[in-house]
Structure 1
Amino acid sequence: MIGSPSYPTYQVFVAAALAAAVTGILMPAFIRLMRHEGVGQQIRADGPQQHLVKQGTPTMGGVVMLVGVLLTCLIQARWNLPLVLAVVVTLATGSLGLLDDIESVAHKRSLGLTPAQKMAGLLVISVAFCLVAVNACGIEPAVRFPGGLSIDLGVLSTKLTVAGTPVTIPWIYLLFVFILMAGLSNAVNLTDGLDGLSSGCTLVVMAGMSMVAFRYNEISLAVFAAALAGSCVGFLWHNCYPASIFMGDTGSLALGAAFAALAVLTKTEVTSLIMGGLFVCEALSVMLQVMSFKLTGRRIFLMAPIHHHFEKLGWSETKVVIRFWIVSAAFVALGFALYFQLG
C-alpha cells in the first residue's frame, strides 16, 4: 500500500492519482490496438448528423478504465467484503457491457444485446449483490431519506437455511436494488452520447461518493470510489472533444453499477439519486419522450436524451458538455449536503 495507514485521506488521494495515471498511460496502446483490429463505435443513424464523423472511433475504453480501478484497489485498498462485493459487481456489469460492445461491433450496428438480454444480466447481478450485501455485509433492507425518515423494505422477507447458514430474502428491497442498479447503469449509458460527457459527470459523482464513503467510515470503499474518479480523469484525457476513444457499454454500464453498489453499501440510496441527478434527468428525458410520442404522437424534446436536445437548439458539443458538468457538480453538492440530514 502506498502511504501510511494512519492517513486514510492520503490513501484516497493517492488512489485517485494512481488510477488516473494507470488509465491515462495504458489508453494510447489500447487505442492503437482497437484501430489495428478495426474495432470502432457504431453511430446511430437517427442521431445528430454532425456525429456521423465519429463513426469508427475506437471504443471499449471501459476495459482500460476497469483495469486501472482494479490495479489501484489491489495496490492501495485494504480488502474487505464490501470492497470485494463492489469490485465484483463492477467487473460483472462491465463484462455484460463488453458482450454488448462486441455484439455491436461484430454486426456493425449501434445496437448490441437486446434490452431483454441486458435486463436479464442486470437482474442476476443485482439480486446476487443484494443478497450478499444483506446477509454477509449486514446492510439493512431499508431506505433512508433526508430529515430522518426511514422506510423498511424488509417487511416482506423469506428466511431460509442454506448449508446451515441462515439466509434472508427481502423481496421488496431486492426489487428496489434491481431498479436502482438497472436504472443507474442505463442512465449513465444514455449520458454517454457526447465526447467527455459521461466521464466528466461520473468523475464529480464518484468524487462525491468517495467523500460519502469516507464519512461512513468505509475507507476501502472511499478508495474504490476515488479510483473510479481517477480512472475517469485518465480516460477523459483521451475522450475530450474530439474523442480518440469511447468507453462503450463496458465502461458506462460498469460505472452505473458501481454507483448503485456504493449507494447501497453506504446506505445513501436516496441521496445518491440526487447526487446523480444529471443521469436521472437524462434517463427521464428518454422515458418522457417515448411516453409522449406513444400517447400523443408528439415529442417533448427536439431529440432525446436531453443533451441532444440542446445540440438541436444550436449549442456546440463542448458547450453542452461543460454546462452539464456544472449541473452535475451542483447535483453532487446538493446531494452531499442532504446526506448530512440522513437519520
Structure 2
Amino acid sequence: MNPTTWLVTGGAGFIGGNFVLRQLSRGETRIVNLDALTYAGNLDTLAPVMDDPNHVFVQGSIADRTLVRRLLDEYRPAAIVNFAAESHVDRSIDSPGDFIQTNVVGTFELLEAARRYWRELPEPDRRNFRFLHVSTDEVYGSLGPTGKFGETTPYRPNSPYSASKAGSDHLARAYHHTYGLPTLTTNCSNNYGPYQFPEKLIPLMILNAVEGKPLPVYGKGSNVRDWLYVADHCRAIERVLASGTPGEVYNIGGNNEKTNLEVVRTLCRHLDELLPNAPHRPHEQLITFVADRPGHDQRYAIDAGKIQRELEWTPEETFETGLAKTIRWYLDNQAWCRRVTDGSYRRERLGVTL
C-alpha cells in the first residue's frame, strides 16, 4: 500500500522539522517538504531523513505559485500543512515587510494554488483533502491576570508578526467560507523543544548559560506564556488533520503558564544539576535584566478545551519533563547548535529598532 502524501511547507524549521521527522519515523506518510531555507530553516535538522525515499525536499517559497502548482500536480498530496512563516516578534519589529510578504502574501499564494488543485480533484479525493494552517496565540493580543484565549476570542494583534499571522488566519477562514476549501486552523501557545532556532527564549538561555554569557530577561521577567512541548504540538496537528471539522479553529496549549523569569530560573536549576562542575554555577547568577521589548504582551494563555473534548488530545509532557528533555538535547547536540549559529545570527539582541 502506498503511503499517503502530504505537502508540508516550512518543514526545515523548528515545528515543521519536528513534524516531518515524526511523520517519517512512522513510515505511513510521504512528505513533500517545501522550505525557502531562510535563517531559521536548517537542513541539519533534516539530516536523518534526507535519504528517506518518503521524503522529497524542495527549496522554494510558498509565494511561488507556479512552483507550488507543479508540486501539487506532480505529487498529488492529500493534505497541505502550512508551517511556513516568519515567526520571531523581535525580527518583525526590525523588518516588518518580510513578515507581510511571507505570512500574508505567501499564504495567499499557497491558498490560491491549493484552491485550483482541490477544485480539480476527483471524488473522494476532493472530499478528503485538507489544508491545515498553523498559527499562533499571539493573534489574540494580550491577557490580563485572568482568563484564557478561546477559539472565539476577538483578534487584537500587537506586533507586526502577530498582525501578519492574523491576516493569514483570516485568509484561511475566508477561503473556506467563500470557496469551500476545506481549511483547518490551529493556534498554538509558545513551543519549545529540540531543533529550535536559538533566538527564542529557551534555547538562547541554554546556550548562553553553558558558555557563561549573560541571560537577558526583558523588563522584570513578569510576562507570562503558556508553554507547549513541540512533540505534543505535532500530535495535536495529527489529530486535527485526521478528525478536525473543515472551517474550524482549534487552540492548542500546554497548560503550563510560566513567567519568563520562572522559565529561566527553572532552566538554570536543571543546568546546575546536569553540569555540577560548570565554572558558571549557579547559572542563575548570569541573569541580566534588560530594557523591555517594545509593545511586549503581558500574558498569553490557551484554553485547549475544544481539542481535548472533540479530538481527544491532551499534552503528554509537563513543563518540567519537557524542559529536561530539551536541555539534554541541546547539551547533546552542540554541533547542530554551532552550525545553526554560523550564519548572521550571533545571539545578539533583536527588535530594538523603532
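Couple of notes before you dig in:
- Comparison of 1, 2 by relative contact order in percent (Cα under 8 Å, 6 or more apart) - largest value held by: 1
- Structure (1, 2) behind the derived value 1.9 of distance in nm of label points 7 Å out along Cα→Cβ at positions 23 and 239: 2
- Value 30.2, calculated as mean count of other Cβ atoms within 10 Å over residues 255-262, assigned to which of 1, 2: 1
- Structure responsible for -22500, with helix-only ellipticity at 222 nm (-39500 (n - 2.57) for each DSSP H run of 4 or more, over all residues; to 500) calculated and labels 1, 2 on offer: 1
- Answer label among 1, 2 for the case where mean count of other Cβ atoms within 10 Å over residues 135-142, calculated from the coordinates, equals 23.0: 2
Each value in this text was obtained by applying a stated rule to the coordinates, not by laboratory testing. Quantities reported herein were computed from a predicted structural model and do not represent experimental measurements. Cβ atoms are built from the backbone, for glycine too; each structure is taken alone.
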